[in-house]
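In structure tokens below, several structures.
Values in this text are rule-based calculations from the coordinates and carry no lab data. Because the structure is a prediction, the values reported are computed rather than measured. Cβ atoms are built from the backbone, for glycine too; each structure is taken alone.
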Structure P
């Protein structure tokens, strides 16, 4: 009786599914209106963050099998498309907690944060889809290693700004419902 493949556990497969959904969404934003984009992100961002916390530690047997796929040109194209979509709502403020005791308020960009998350997750998905065990091990290990310092931190920065944008829009819509013509 063979032991189950640890790279195909439920948590990993669910992470791969959500990461794939996020990447597809980011790649296909050309037909979206700005508010629909932010509304969709409000659901995807916390789901991705949660899935990242559930990734197991996997030590790749062959670390030389690790690969990156998203090129600088692809990143730039995606960033520019996202920047155009987010428009005047692209910039937001967030608190940087990366220091040991000092926190500071920084200005962020939805386009940059999302392109950064996309790059890590697209690389994960592309490597994970390869049929070799070594590729899947490296995909998971790299995704997990980049979670805390990079893509997970970007998602954590985005959520309060997304909440404010979407909640503000919903509150404005509700107020409009009470206006008498």
Structure Q
């Protein structure tokens, strides 16, 4: 039942998840790809496209509505110096890496839009960052799935050995009791 649900709605969930935050959804999608429920290259492609579109949306929100957003969400002021420093040092690297900074996945593009970065520049480097992010997080989910499969196989082998040992111990206890009578 879960397998059919994931096969049917998995790519839509990846797109929605990657548009907003996405790491958790993408980890599970990588796991689902490992299980054969989804196709890994398609998961990564959908995530990269949706993450790019999501960040573009937030970038233009910051570019067009920056002052209103600051009044509505004063907490956005806190990371502004951090983003400004990143943009001054190396704007392309800052645009690529902002999605990897904790708590900056949505606020980062908004603040970059407010900083006046050229839209074409953000589109280009955001797409590069989204592709790297999608590949990395999906791969982590895939390898997490491989690790779970291996751990389950080891536990199953250990359970069989434990069950056999328990059967031998119970057999010996039964035999000793029988011989004492």
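Below is a table of values for the structure above.
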{"item": "Kirkwood radius over Cα pairs in Å - structure with the largest value, from P, Q", "result": "Q"}
{"item": "Structures P, Q, by FRET efficiency 1/(1 + (r/R0)^6) of positions 4 and 124 (r between Cβ atoms, R0 = 25 Å, to 0.05): label with the highest value", "result": "P"}
{"item": "Entry that produces -30000 once helix-only ellipticity at 222 nm (-39500 (n - 2.57) for each DSSP H run of 4 or more, over all residues; to 500) is calculated, selected from P, Q", "result": "Q"}
{"item": "Label whose coordinates, when distance in nm of label points 7 Å out along Cα→Cβ at positions 52 and 108 is calculated, return 0.9 (choices P, Q)", "result": "P"}
